[in-house]
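The data blocks that follow each hold one structure.
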Structure P
Amino acid sequence: MMVELLAIGLGGAVGALCRYGVTLWANSLVGINFPYSTLIINVLGSFAVGLVFILLVERNLLAPIWRSVLMVGFLGAFTTFSTFSLQALGLMEEGRYMGALGYIASSVITCILATALGMYLARQMS
């Protein structure tokens, strides 16, 4: 149990640092007027969870501890759905209802599609 907790913690620390790095990178490219960085992180995380799920759970390519490291730790810290919710609400409170609706729809749709793509690509690997 202690090894699994440490694995989750290590994965979470790396995921949080990657999230911060992607946020800085995206904000430097497109600015902070719209939560693009959170959208990018959620799409990348959704793609990765689909890919990792197939490789670790369906195909058992790595030891079970890697599920804790990658899915619970890394992706749990990397993806930002709670931040997404706060930003969507913030857009609504600012009266930017169309922006909020676009953000919510694009986040949900592209993240589901990214998860499906990750799963599809993982299943195509031999």
Structure Q
Amino acid sequence: MPLYEHVFLARQDLSQAQVDALAAAATEIVEQNGGKVSKTETWGLKNLAYKIDRNRKAHFVLLNLEGPGAMVAELERQNRINEDVIRWLTINVEEHETGPSVQMRKNERDRKRRAEREERD
């Protein structure tokens, strides 16, 4: 089965519980269409490079998917309908990354640096 990485951006005014519900709904769509979600990562609320639909920030979520192409088509169709999802991108990958993604490792590194700075001050 082909492997995919699907990242979607949710509106900034949603709560974390609503973002988790969006991720759960995406997982349900994948499973209903013969696919499987191997990993879900919520990257948090991040600044955007430019405004998208009057949003300066967005909640970022990554899903590692395994399944047929029709599953991806249905997931993207549902994203188009959903007003809470402002952007998404699905790419075909050779293999999924094991462990945390680069974005999660970057967040952890930044937290450590902030803690070190606070200790010095």
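Just so it is clear, none of the values below were taken in a lab; they were calculated from the coordinates. Quick caveat, the model's predicted, so the values are computed rather than measured. Cβ atoms are built from the backbone, for glycine too; each structure is taken alone.
Work out FRET efficiency 1/(1 + (r/R0)^6) of positions 59 and 99 (r between Cβ atoms, R0 = 30 Å, to 0.05) for each of structures P, Q, then name the structure with the largest result. Spell out each step's value before the answer.
Numbers: P: 0.15; Q: 0.85.
Greatest value across P, Q: structure Q.
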Report summary line: For mean count of other Cβ atoms within 10 Å over residues 67-74, structure among P, Q ranking highest is P
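If helix-only ellipticity at 222 nm (-39500 (n - 2.57) for each DSSP H run of 4 or more, over all residues; to 500) computes to -25000, which of P, Q did it come from? Each step should come with its number before you reach the end.
Numbers: P: -25000; Q: -13500.
Of the options listed, only P reproduces it.
Which structure, out of P, Q, was FRET efficiency 1/(1 + (r/R0)^6) of positions 35 and 83 (r between Cβ atoms, R0 = 25 Å, to 0.05) derived from, given a value of 1.00? List each step's numbers first, then the result.
On the way: P: 1.00; Q: 0.55.
Among P, Q, the structure yielding 1.00 for FRET efficiency 1/(1 + (r/R0)^6) of positions 35 and 83 (r between Cβ atoms, R0 = 25 Å, to 0.05) is P.
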